[in-house]
Structure 1
Amino acid sequence: MTIPPLKILFLAPFGIRPKGTVIARMLPLAEVLQELGQRVIIIAPPYTNPEDSGKSVVLRGVRLVNIRLSNAWKPAATLIMAWRMFRAATAEKPDIVHLFKPKGYGGLAAMLMILLSGLGLRQPVVAVDTDDWEGEGGMNDLQGYSTAERKVFAFQEQWLLQRAAAVTVASRALEEIVRQRASANGRLLYLPNCVGDVVPGDGMAVRARYGIPAEAPVVLLYTRFFEFEQDRLHSVFEGIYRMVPGVRFFVVGSGRNGEEQQLEVAARERGFSGALTVAGWVNPEQIRDHLAAADVAIYPFSDTLVNRCKCPAKLTELLLAGIPVVADRVGQIAEYLDGEKGGVLCQPGDAGAMVKGVVGLLSDRAARLQMGSFNRADIRERFDWNKKGCELAALYQDIR
């Protein structure tokens, strides 16, 4: 199918480090679109990586423009940053502006585009992507926002979802909630996080680096910690430790509120500190090697509105790495993980079930290998960036 070329501009919610939205969601889509003959530019407010303020880079063939940060008083800085994103975006003269996350500086810039278009001024067509529910019961309740920020973000979310020419959603729960709560008037496309082809990682090299014996059974937690209750995690690790001789726990990722330190304290108190290795935050280029060090991964997820709406990119990475996963049956997780062929799906909050699932898999190497192979093939077949990129390109043509 021949798709007429368009110039597409992605508005990022934050910079490329340390958060994963740009790398895990925006950049793969941009790559596929460019392979289809479209031209894609990403504009980001790099407040999460201020060292890149004002710099432009090319990532895997895609140009990423970091706007210049402002040191002004916060309310004034917000308007300045939004204006800089608007100016940088409109200066590119794109056909489509796709806002990722209906909030923040990019959200204000997109709102201005829609308002000016309503006044008859020529502006690009605006689409909105959402991979979280931001308003009441969503990320607003999880983050340490001020009352004013929560009100602004909730308003932005509703306003943008109702007025965008198209909305892309990362999960089935978001698809339903956008239809019901946001009354979206534009086209709606289910656009979950997907995967592409990757080279298998070198797990043995990572084990050697961290002093984990090559023959040790390794349970991986790849996480940001805030998706579940910390005490439950501690109980799961303790239960596995008491049932599996020589087990090692390998934690990749960092929390926001000292969760790694809480885990280390619990490990000392509960007796499994000698089995615990915390790698912390790992550069994206090294993630594959770290995941490959595992025999089994756990994916705890509390049954909350925030989690039901999420589309966990980390889970797609685990499945693509060919690891059997023991996870809570919450939201999008059950879309990705086959609870019989690829691992175990537990009732949310059931620490005993998670322990039992991990112990069972660690005792059956043949089953682990079979599940890992299934996960790798299944995620590539059902959740492929090339397929979803083609659907997105078709959507752009429809709304253009």
Structure 2
Amino acid sequence: MAELVLTDVDKVYDNGFHAVKDLSLDVADGEFLVLVGPSGCGKTTALRMVAGLEDITDGTIAIGGTVVNDLPSRKRNIAMVFQSYALYPHMTVAENIGFGLAIRKDARADIQAKVEQAARLLDLTPLLDRRPKQLSGGQRQRVAMGRAIVRDAQLFLMDEPLSNLDAKLRVQMRAEIAGLQQQLGITTVYVTHDQVEAMTMGHRVAVMRLGELQQVAPPQELYDYPDNVFVAGFIGTPPMTLFHAQLDASSAGARIVVGGQALELPEQVLQSRPALHGAAGREVIVGMRSEDLYPQQEPGRQSLAVTVTLFEALGSSIQVGFRFDGKPVDEARLGSGVASEDDHGLARLSHAGGVNGVATFPPRSTVRIGEQITVWVDTERLHFFDVETGLALR
């Protein structure tokens, strides 16, 4: 086990493309860190530089206190699990798991002991004599994990290991991988484009965009306190509803105005976000989480008149898509990636005609497409961002 430290790491390709920019990141000994972001954000390039599969242009990478910039991959004492399982079809499960040890010329008895131990951990013991074509996708991924475990590596690197599995199996496997990492205590960096995986697996999550680190924090902190508009829009399923609004003074302290509608902000909102005082009289970006919108009034909530655009009954809840007059946030500021494959199709509706959003209502709520309804907003849970910089106003 070992700490991983990246300091001002850059990657510029020969064609001038700047894939990773000044990436500084500390991964503690035994930590499970997830790198997440849309396609092309630089997360896989960063992982490959740690693995020694890509040369770095500038900066330093240290594993266990040793700078490894010039060390070849085979000498970095790491183990990788790829999107493709990379199993040898002519070998048995046992031979695949122990292949790296055989190449290293470990003693046969040691190889057998480590293979059997890994098989017990991964529930593969009954399958050791089978070949990959006789295995399911989840079993093949366990074999790839076993091959990494027996290496006794300081560091696990995982690149989209679950993307080839169906949705149900992904849920099962991400729980197994997280539990296994906790049991083994090996420092792990896990790359994914799916923020649901990131939020459910990592001790901390590092969000990247266009080669730059946007924020790194524990999952709940990332969700509750996004540092900028991109993180706010990327993290969360369904994604946060974001729109431009005017922040004005009012008798109650302040209010936001959007499309001719106003939401009064209680004094505690201003007290908890001192930066809002400096934004009074200006345009700001406002964010609303779907679970902070309600179909009925309760004390302290403000209302928005919206038109229902679609809904999906999910059993435990209803996801209601809606539209109201106002100026949406430019999609270019939110990146080109999709937050998750579990968005229910509500994440990126057309912006024609105003702002589109999503609310999570109780399961037996009755709404119809085209209906005008009142959505009640918990204004204490609103998020605010600077229009120019996109940074959170707190």
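Every number in this text was worked out from the coordinates using simple rules, so none of it is lab data. Please read all numbers here as calculations on a predicted model, not as lab measurements. Cβ atoms are built from the backbone, for glycine too; each structure is taken alone.
I have 45, 25, 16 for semi-axes √(5λ) of the Cα gyration tensor in Å, calculated from one of the structures 1, 2. Which structure is it? For semi-axes √(5λ) of the Cα gyration tensor in Å, the value 45, 25, 16 is produced by structure 2. With respect to FRET efficiency 1/(1 + (r/R0)^6) of positions 76 and 212 (r between Cβ atoms, R0 = 35 Å, to 0.05), the largest value across structures 1, 2 is given by 2. 1, 2: which one has helix-only ellipticity at 222 nm (-39500 (n - 2.57) for each DSSP H run of 4 or more, over all residues; to 500), as calculated, at -7000? Among 1, 2, the structure yielding -7000 for helix-only ellipticity at 222 nm (-39500 (n - 2.57) for each DSSP H run of 4 or more, over all residues; to 500) is 2.
From which structure (1, 2) was distance in nm of label points 7 Å out along Cα→Cβ at positions 12 and 252 calculated, if the value obtained is 2.1? So the calculation was done on 1.
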